[in-house]
1. So helix-only ellipticity at 222 nm (-39500 (n - 2.57) for each DSSP H run of 4 or more, over all residues; to 500), computed for just one structure, reads -7500; which one of I, II is that?
2. Match the computed value 31, 17, 16 of semi-axes √(5λ) of the Cα gyration tensor in Å, for residues 93-244 alone to one of the structures I, II, and report its label.
3. With FRET efficiency 1/(1 + (r/R0)^6) of positions 77 and 165 (r between Cβ atoms, R0 = 30 Å, to 0.05) as the yardstick, tell me which of I, II scores highest.
4. Identify the structure, out of I, II, from whose coordinates Cα extents along the principal axes in Å was calculated to give 55, 53, 35.
Structure I
Amino acid sequence: MKVLVAGGAGFIGSNLIDALLAEGHSVVCVDNFFIGTRKNIEHLHGHERFTFYEQDLADLAAVKQIFRKEKFDFVFHMAANSDIQASAAAPEVEYKNTYTTTFNILEAMRTEGVKRLFFCSTSAVYGDAQGAHVDENYAPLAPISYYGACKLGCEGLISAFTYMNDFHTLVFRFPNVIGPRLTHGAVFDFVKRLKADPTQLTILGDGHQCKPYLYVGDLVECITRFTKELPQGVTVYNVGGESQSTVTGIAQIVCREMGLKNVQFHYTGGRGGWKGDVPEFAYNLDKIHAAGWHASMTSDEAVARTVRDVL
């Protein structure tokens, strides 16, 4: 196939591109480097089946022009502002980079006759469920971050465009994803801080925050497996590991993997790390398990592997 990976210079998108090229597809990557980096895709320079456009996906006319020129068979929509904490001070970032990019991609699909879509959604659409094991039918969906709100809005747009245009759409709601090319988050921040000062570490919140962490290789394998044959309509899956990691536990794993002892932890206090942070989260994964997929790593194993990746 010829596929578009929107936001393909990002952490997850670039790992997905590697897998799609390995399967023999031709890949067109569109990114404006708001979150993604040139380094993530520099190894693909000169690849005969890889094309790159440095373009803002919030520009509808430009997006339509790319669609008309390339004639895609499949769209993998990975573009968004994935740094929830950073957008807390600037909600317009989410409106432009998460919500508007989604409308533009869907509109270009509609006008150019592209019927197959993968969309990366997020556990943030569930809001603060107080640790309940939420399934895909959990209600009410009440996001507490601008990121989660815009992703939920995107799911609404996708539902309507899919129905009105007979799309075949797959939506994954996944948690914190970690691994090589990681750009932000607790694991990334802890490694960076401890490299600067291996004697102490500041931890946001009280350290009891508890969430699942998913290794990017597991996620990419799941995406490529489940996008091979898509039924018409919207199919939604929770995708994640079967366990969670606490923030203090992550700090301890990072210290262990870096060979550091007697590091002093300093907590800022509070149930969450920042406004909009969901302190405790857990998935019900019955649907994806019944379909035959399980993550290969526990949450803590994914954390340890990621520390080794980024060191």
Structure II
Amino acid sequence: MNRTASNLFVDLDVEVHPDHPIGQDTWFSVGGRADVLLKPRTVDALGTLTRRCHENEIPLRILGSGANLLVMDEGVDGVVVQLDQPAFREVSYNAEGAVEVMRAMAGADLSKTMHESVRRGLSGLQQMAGIPASVGGAIHMNAGGAFGSVGDNVHAVACLDERGETVVYPASELTFEYRTTNLPERPILWAAFGMEPDDPQKLRERVKAIFEYKKSTQPMADASAGCTFKNPIDPESGLRVSAGKLIDQAGLKGHRIGSAEVSTLHGNFLHVLPGGSANDLMRLIDHVREAVASDCSIELSTEIAIWGRG
């Protein structure tokens, strides 16, 4: 960590972790280290840090739950921020009257937030059962699956702009599409969700059914980040097709390169064996892309984020 980088936060209310092994904080459990990992304790500290990084042209990355991230073995430069302090994990509901809107800070755990809303008899997030993420990370990529996406019931999203000031985007200005949004590449501060009263038992049964489906179709226990590739558009039909099915058709289930392997249960789940490397996984990702393109002339793009230097 150089002097310029340290000057960004030396006077801020942040927890500092130099040379932090963030690869081990991801669900793949492989990859290198961050030059510095910062954990701001206040929104003001995050805002000032955001402004200073922009002014000094220093990369700033937000680390969520690590469930959708591959960190390359060479590590990550710039500043990595993790929003796991209490100020960034708060979840609040209407102060008075019937609950219509819930606001969750970006660092709040999506699964815990979903389960709490179900306990309260509030419908709006149950489609996210079994999807690990922080609220901010889920919003950033419009996380979801066969049962819906996090953007389905978003009421508003707040981000920090280059000056570190809060900008609120109402639902009318937001577009949530398959694994993407029109939000600018800025730190997400919070998201508000429209909620509707419902029978808690009915909601719990819905959540249980989603979990059972996922357990029967996905390798939940592997060191994996879920689906590695986005479901692509078939150029002939114009319809979105299953990346897992294309990988299966190319004969890649169980294919292994070094310590990285394609799941035998679900072709779109790639995992790394204990003691493995991010480089092996990257080689496997490239191989799968090339094999699918050769087999059916469809290009796959990654759903996971990939961090490296430069």
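1. II
2. Working: I: 31, 17, 16; II: 25, 22, 14.
Among I, II, the structure yielding 31, 17, 16 for semi-axes √(5λ) of the Cα gyration tensor in Å, for residues 93-244 alone is I.
3. Working: I: 1.00; II: 0.70.
The structure with the largest value is I.
4. Values: I: 59, 46, 39; II: 55, 53, 35.
It was calculated from structure II.
Just so you know, all these numbers are worked out from the coordinates, no wet-lab data involved. Since this is a predicted model, take the numbers as computed values, not measurements. Cβ atoms are built from the backbone, for glycine too; each structure is taken alone.
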